[in-house]
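Got some structures for you, see below.
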Structure 1
Amino acid sequence: MKVIGLTGGIGAGKSVVSRILRCKGYSVYDCDLEAKRLMDRSGELKRDIVLRFGEECVDGGGCLVRSAIARHVFSDPAKRHWLNSVVHEMVRQDICRKLDRQVAPGDADIRKRSFFIESAILNTGGITPMCDEVWLVEASEETRIKRVCSRDAATPEQVRARIEVQKSEVGIFGDLPCRVICNDDESPILEEVERMLSALK
């Protein structure tokens, strides 16, 4: 099984690449989406959050109140570190379970022998050591700012600040092979993805 980390800074377009891969029949694990699912289903995590953050973080129906949790983690680095470490470990364990259920490496279909992990924080999330290679989606900063401002109704200054925070995550993958997908709105992104897929073995 070949595990490929799919990453890129905000606005680079990794979600577009993920959608293309899924349409082509590849397995793509979306860390953000799955982290929310795991948090919503974990009674143990909810109990721990109530103990550490307070009862306002879980409503009467047992659902997480993310706005209340956000107030705690953004104002208290220790709480943020605790929650991130717990959720990152849950995600890594879930990835391992998914990989165990994949078809054996001897399968002739490359789609069954490949597993993509989409995350903006491969390093912080502890996912880089699980990967055989990394696909890095890139676009110019100007293009990324324009996309995010349009998508999130954010200001250019807000987007630049988010780009700056993510810089330590992009481009530092140790000895792993890193292949770059250019998503600059000039080269057709579908052709870029097909080029990358053709190199998979």
Structure 2
Amino acid sequence: MEDLFKKTAVTAGITLAVYLALFLWVDRAVDLWVHQHWANTWVFTAGTYISYLARGRPINLGLAVGFILILALDPGLSRKWSKCLLFVCTTGAVAIIIGDGLKFLLGRYRPVMLFEHDLYGLHFFATKWPELSTPSGHTVRAFSLLTALSLLQRRAAVVFLSLAALIGVSRVMVTAHYPSDVLFGAFIGVFTALWAYKYFFPTDLAFTGQSN
């Protein structure tokens, strides 16, 4: 537990430092360039289709169905599949709650507000879509669920995490988010999955780093 706490704290500090650097010196330039050169091109179209993989409503529905299946078929978690499914669904649900809460709390203007109204930065306690940029919800969903699957299927981890990264990049491709929003979402997703895994599978020696 202490080892994971230290890793979380160190990574959080690094993520915060990089986030601030991107926020101050990189984000605006990147999204303005993307908007100028990729709007209405095949890149934008490709990013749109990739983003569909982590849309909120289908994933929320999938998580709800997962919880219902567990309650209906194996509420006592006597089978391995039900415990794994509960782990994945819980990871996704918790990450979404954290991500959405921070969106409302921080209230960062989305890139569209920069393009159309020259508005940039945080104004806190927002409720409207154009003011809910950070963290990227698609990235939170992608990294939480795909990291969870990576922990269950280690051999496919590179594929899962590459897909999560591609979804995160797609949010910049369509100028729905800034790079720092994607970084923030990835951090939330990955570490929510790690902490949930630690809770559901505390005796996994490969994960905890213990040895006999």
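Values as computed for the structure displayed
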| item | result |
| --- | --- |
| Top of 1, 2 by relative contact order in percent (Cα under 8 Å, 6 or more apart), largest first | 1 |
| Parent structure of the calculated result -15500, given that helix-only ellipticity at 222 nm (-39500 (n - 2.57) for each DSSP H run of 4 or more, over all residues; to 500) is the read-out and 1, 2 the choices | 1 |
| Distance in nm of label points 7 Å out along Cα→Cβ at positions 90 and 122 - highest-scoring structure of 1, 2 | 2 |
| Test item: distance in nm of label points 7 Å out along Cα→Cβ at positions 114 and 178 calculated as 2.1, pick one of 1, 2 | 1 |
| Structure (1, 2) behind the derived value 1.00 of FRET efficiency 1/(1 + (r/R0)^6) of positions 74 and 162 (r between Cβ atoms, R0 = 30 Å, to 0.05) | 1 |
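Rule-based calculations on the coordinates, nothing more; no lab input. Predicted model, so just to flag it, every value in this text is computed and none were measured. Cβ atoms are built from the backbone, for glycine too; each structure is taken alone.
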